[in-house]
Structures are given as C-alpha cells and as structure tokens.
Structure I
C-alpha cells in the first residue's frame, strides 16, 4: 500500500478521492477553494494504516471434533 493524499473541507463532507501525489491533491484543493469561496480545503497525507487480518473459527456443530459440541 502506498501513501496517498486527500482533500478535506472544514465545512463537512468526507473526502472521496485518493490522490497519488501531493501535487494532484494540492491542485484539487485550489480548484475547490476557487469554486467555494470562503471555505477552507486542507491537503492531508496518509501516514499509517492499521488492519486486523486474523480470525479464529470455532466449530460448534455436534458432529465436530468436540464430543458434546462445546469447545471448552
């Protein structure tokens, strides 16, 4: 996963475009600011991503490896 940039508006609305470069995001922030006079647009860079990618599956069916269907 590569770093990306977002343009965020202080007045609300979630960013919807991931820009692949600072220059692209900066140009979009300027365009939006010109179109929305008086509103502030901020260029933000992603720096960290977190993900949980594990799962434990416990089979509770009576015919499973547990004789009574209870895994404890």
Structure II
C-alpha cells in the first residue's frame, strides 16, 4: 500500500487500483472515461493536460475494488 497527497488529502492505493480521467458536459450530466492509468502521477499529468472548453467538466477518480473515489474535479 502506498500513500499520495493530492490537494491536501491523503489517498492510499495499491498495485491493482485504477486511476481514471473522465470528461463530461454540464447539461448531460454523464462523464465519459478518457484515460485509465495505473499510477497517480500519470493520472495527474493527464488530468492537468486536458483543456476543457466552456460547458465541460473533468474529474480524476480512484477506483478500488469497484468503489469510485473522486480525487479532483474541475468545471468551466
């Protein structure tokens, strides 16, 4: 088990956990998965690299044993 601090919160993850970067529209409400990554460092790099336009939103999630935890999100 490893721990990472993102935006002042500590998250514990292991080798089998998945980091997901998702993008959606405000009006539709649903997120679509853009990237599925194995390390939080790559996931943060992709999350920061996505430029969302007006009316869009993005989030970074940690998926552990089928349970999703939202780590970061941003909307325009």
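Where a number appears in this text, it was derived from the coordinates with a stated rule and is not lab data. None of the values given here were measured: they were computed from a predicted structure. Cβ atoms are built from the backbone, for glycine too; each structure is taken alone.
Which of I, II yields 18.2 for mean count of other Cβ atoms within 10 Å over residues 16-23, as computed?
Considering all the candidates, the number was obtained from II.
Given -6500 as the derived value for helix-only ellipticity at 222 nm (-39500 (n - 2.57) for each DSSP H run of 4 or more, over all residues; to 500), which of the supplied structures I, II does it correspond to?
I
Just checking, which of I, II has the largest value of percent of Cα pairs over 19 Å apart?
Largest one: structure I.
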